[in-house]
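What follows draws every value from the coordinates through simple rules; no lab data is involved. Treat the numbers as computed from the prediction; the structure is a model and nothing was measured. Cβ atoms are built from the backbone, for glycine too; each structure is taken alone.
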Structure I
Amino acid sequence: MEFTGERVIPKKMNPKNGLLIEHIARYKFASMYTKGRVLDLACGVGYGAEILMAMGEGIEEIIGIDVDEESVSYAKKHYKYLWNDFFIGEGTDINLVNVHGKFDTIVSMETVEHIEDDYGFIQNLNNLLRSNGTLIVSTPFGKGRNEECSNPYHYRQYREEEFRDLLSVFENVEMFYQRDKRVESKREDEKYYLMVAVCNKKS
């Protein structure tokens with residue numbers, strides 16, 4: 001599988017690569033909230049499952065789903081264990097819940113900005129969560145959902161208030177912010193480039 005710069009492939013990247021370090025940091029952060037049956041939606045090549053299981057507590061199973069067939073094939077070859085599996089699927093597919101069931105935790109990193117129907121995508125994640133389930137979702141800061149986006153892979157990039165509005169279907173939304181490998185509560189003297197939201201489903 002070729003490394004193009006859009007998908008993180010740890011085995012083909014320098015361990016000191018900034019993009020890789022940042023992505024690993026987000027999965028390490030997410031591991032603090034993962035438990036039970038876990039879905040990694042838009043899992044890419046599957047490396048996140050390994051991080052979540054190594055650092056998380058109370059995880060029973062991890063299912064990775066990605067739209068890219070080549071990435072799923074790579075994940076099955078390099079990151080498949082007894083406690084996880086990987087499947088091809090679309091995040092907006094309302095039948096995912098019928099095929100894979102519901103989850104206690106969903107992790108979806110840098111996905112929503114790639115989805116044209118972002119509100120439908122978030123609603124589908126909500127439907128895939130069990131009662132009192134948790135979603136950890138991240139997205140880069142941007143100029144606004146109606147502004148032209150320089151990234152050719154993104155439909156839009158959000159201002160914080162727009163991202164919070166998108167997540168309003170959830171009962172509690174706690175926002176964290178990333179710079180380099182730090183994911184933390186906001187510090188007024190710091191400039192961040194990415195938001196990570198921890199959301200709880202309304203019971």
Structure II
Amino acid sequence: MSIEIKRSIKPVDYYDAIQILEKRLEKVISNRENELIWFLEHNKIYTAGTSFNKSEILDNTIKIIKTKRGGKITCHSPGQLICYLVIDLKKRNKDIRKFIISIENSIIDTFKEFKITSNSDRKNIGIWINQNNEIKKIASIGIRVKKWVAYHGFSININNNLEFFNKIIPCGLKDRKVTRLKEISKVSYVNFTSVLEKNLIKNLSFSNYS
């Protein structure tokens with residue numbers, strides 16, 4: 001089976017998206033449907049991964065949605081590029097670490113094509129950029145694996161409102177700030193997504209795991 005590429009133009013309700021994602025997960029597990037790469041946005045919502053701590057909530061008036069993905073607490077909002085994945089690792093040597101690296105490389109390669117230097121960090125998962133001599137986070141990754149099928153995915157700050165992050169400690173990192181592509185480049189959301197799609201297909205191909 002091949003990978004289905006799906007793009008949603010309007011923001012997708014978070015609960016609806018997770019329901020669709022989990023239904024696809026079960027069908028990929030049973031080999032009844034194609035794998036999935038889904039690009040979308042959410043309206044403003046705060047989600048917490050399996051390792052979050054309540055002390056990371058700075059404003060107790062906000063609603064936090066607990067999720068099954070790995071990682072800590074973050075905020076999704078319009079202008080943030082979200083990519084949900086449903087990828088069968090049984091077809092990729094059951095290599096979870098290589099899968100994470102494939103995601104990281106896809107994001108880094110995409111920034112590189114727009115002449116932007118970024119890097120991963122083994123201690124703090126995600127993608128980072130040196131902005132005015134300060135290391136800031138621009139992309140977050142949160143994955144879960146069930147029966148060797150990986151799902152959930154990652155988010156990249158393109159032109160979203162960064163003030164929403166002031167109500168939390170993003171990803172549990174007190175001494176690091178977040179940034180967005182808009183602060184660095186005039187690259188559009190659509191153009192960035194198109195190049196990212198190409199790089200994901202390349203880095204998730206079976207040949208990359210052989």
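Remarks
- Of the structures I, II, the one that 0.75 was derived from, the read-out being FRET efficiency 1/(1 + (r/R0)^6) of positions 71 and 111 (r between Cβ atoms, R0 = 25 Å, to 0.05): II
- Origin of the value 1.1, where distance in nm of label points 7 Å out along Cα→Cβ at positions 167 and 183 was derived from one of I, II: I
- Relative contact order in percent (Cα under 8 Å, 6 or more apart) from the coordinates reads 18; which among I, II: I
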